[in-house]
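Structures follow.
Only the coordinates and a few stated rules stand behind these numbers; no lab work does. Worth saying up front: this structure is predicted, and the values here are computed from it rather than measured. Cβ atoms are built from the backbone, for glycine too; each structure is taken alone.
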Structure I
Amino acid sequence: MSKAVVVLCPGRGSYTASELGYLSRPAPAAALVELTAAIDRSDGLRTARGDQTIRAMDGARKFSAEFFRGENAAGLTFACTAFDFLRLDRTELDIVAVGGNSMGWYSALFAAGVFGLDDAFDLVETMGGMTQNGRVGGQVIYPLVDDEWHAEPERAAAVATALEHVRAAGHQAGWSIRYGGYAVLWADQDGLAPLLEELPPATSGTTKYPLELPGHSAFHSPLMLPISERALDQLSSLPWRPPEVPLIDGRGDRWTPLGTDPAALCRYTLAAQVLEAYDFGAAVRVALREYAPDAFVLLGPGDALGAAVAHILIAERWQGIDSRDAFIERQQDDPLLISLGRTEQAALVTLPAD
């Protein structure tokens, strides 16, 4: 019997040094024929623009910080996400809904059937290249949970205080992404240093926070208004259509096959989603409450989405999971999160390689 699953797509920044060679991982060639052609077409355009190709970056011997640049990270991340989606074993999986985090929303539009590969590449690479001539502000990530992945009210209060002080000093700053047990905050260029100074030092695992995200602009903020205006001008003409399976957006709203106005989906994607905070937590909670899936399938590259989803499961006490240890124990017996970024978990839901 097939598993009812919600598919989640990661955002830019998920392709790191450990993902080099992702597009060469074992997979059935027949499932990837269309993707191979789409990457070749995209790489032809990238070569003409003087950009590094997706295949050259993925095949590099050493990871470069240049791969974090928007015009590189977007296409590279999407290609890997599409690679994973196309190798899913659909005879074993019943995809009941699709969502994503931040740039992963664009990938989710492909996974849900709004766009084919070529149009999805056009969307992703155009949006990724919008900040090619310079960053617009930046993003900072900060943990809101303790080592057992329980909410820490003191950290949430520290975030609110830091934002208040930075704004009082005349800078623009706010929430960018509500990312499970993490706050992703934005600030204008001059406000980044004060924001980093205002947030008290914190440690989660071996990582020290606050942490500025490399190469990121102030995504999901009013600073992106010029980007949104350009996007509406350049991308509204894409063949927007209703999804084939329900889509859950960054507000927790659902876009259904029979209830979606393509023009409204376009406006949300190119305007509201660009200018407003992205609530990934709301998307996951709606998926849990509306679809009660057997599992979440987390597409690659990477598996950073796993921790964020786990934080939400714990906060919801979903199926009795109330701590980090309880989550880890459940993952061993009957995984609720299946990450294609982990080879052993990918084998549970993907087609056998040739």
Structure II
Amino acid sequence: MGTEAENRQAFRIQEHYCRTMDAPRYAAICAAVAGGLTRGTEVGRRLLDWPGEPTKDALPLRFIGGLHALVLAGADAGLARLFREDVPADSIAPELERVLAEHEAALLPWLDGPPQTNEPGRSAALMCGLMEVARRHGPKLELLEIGSSAGLNLLIGRYGFDLGGTQVGPADATIRLVPEWTGPAPEPAQVEIVSARGCDVAPMDAADPAVERRLSAYVWAEKPERLARLATACAMVRAHGVRIDHADAADWVEARLAEPQAPGVTRVLTHSVVWQYLPEDSARRVRAAMIAAGERATAEQPLAWVMMEPNRAIAHQVIRVMSWPGHGEPTVLGVSHAHAAWIRYGAADQGEGIELPSSAQVWP
């Protein structure tokens, strides 16, 4: 069980992330919780007595997701002001105490499970990795995604991209991702998604309006363009569907890697901001399964691993690629914003950091 000090520190860490990612109002809310939350409500007691590792469990994002759901539902005008306007820092904690007392029943369930930040923008970072795989092994790719949530990144083959001037994907794509770019443009490469399939321990159906509302609550209120993009992606799921299996990541990866693989098609495991949520044994098994399958890979049946996972000390996502045969060591392509609003291609994994407890540090 974490201490109260450790649980408050998780909100300080999230404050740092939010300031780094240009979300000052969310940062102010996190600072108010870290410094001013009391045990006067059941929600307050649950946050301060959180039994797990609060940063790995994304406790602040669970909580703020619940707050934003109230705002989107029009349930509390005073709370909406915190999300909409810059307000004096010393007024935030008292306002939150009122909200926690008045909306306890609505907020408590949001603490029960991890946030579902199924962000289509992350496909821009993943596409950087897929292009590298295509340059190494050819254009045809079979995608296997773990932690798919509602599967919005399984639509990656239908999205268009402008990556530093390099164009990828359908020219008439409904969603076009143009992250702010630093560094050289990636060398052009044809990418053909032959199939895309995912899994999740708690998959969500983005075609369901209630699920869309839940996903919307995890979109930071300061980024309305993300909310509009999410709505478009959910409409694409209704139109085209996605394939998501209800499964443990390790069980699923082991089963998929054992299936026959078409010659000339690279099998690619992908994931984004997922690794921290895997149980330790599942993470170990996924890693072992990929290494074993990599040893069996051939030029006709290659294997690759593309990931966008955080270096949480510096609040950057690291885009890494491994592939077999020939590239079994990880290659860092660059770093990105958590929602891929910007990508620093070719950049090293460096930046202004914050000290993390060792229990909160995770890496594939």
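Descriptive notes on the structure:
- Read-out mean count of other Cβ atoms within 10 Å over residues 76-83, computed value 27.6, structure in I, II: I
- Relative contact order in percent (Cα under 8 Å, 6 or more apart) derived as 24 - corresponding label from I, II: I
- For volume of the Cα convex hull per residue in Å³, for residues 156-219 alone computed as 84, the structure of I, II it came from: I
- Source structure (of I, II) for Rg and Dmax of the Cα atoms in Å, computed value 20.5, 63: II
- When distance in nm of label points 7 Å out along Cα→Cβ at positions 28 and 44 is computed for each of I, II, the largest belongs to: I
- When distance in nm of label points 7 Å out along Cα→Cβ at positions 108 and 260 is computed for each of I, II, the one that comes out at 1.1 is I.
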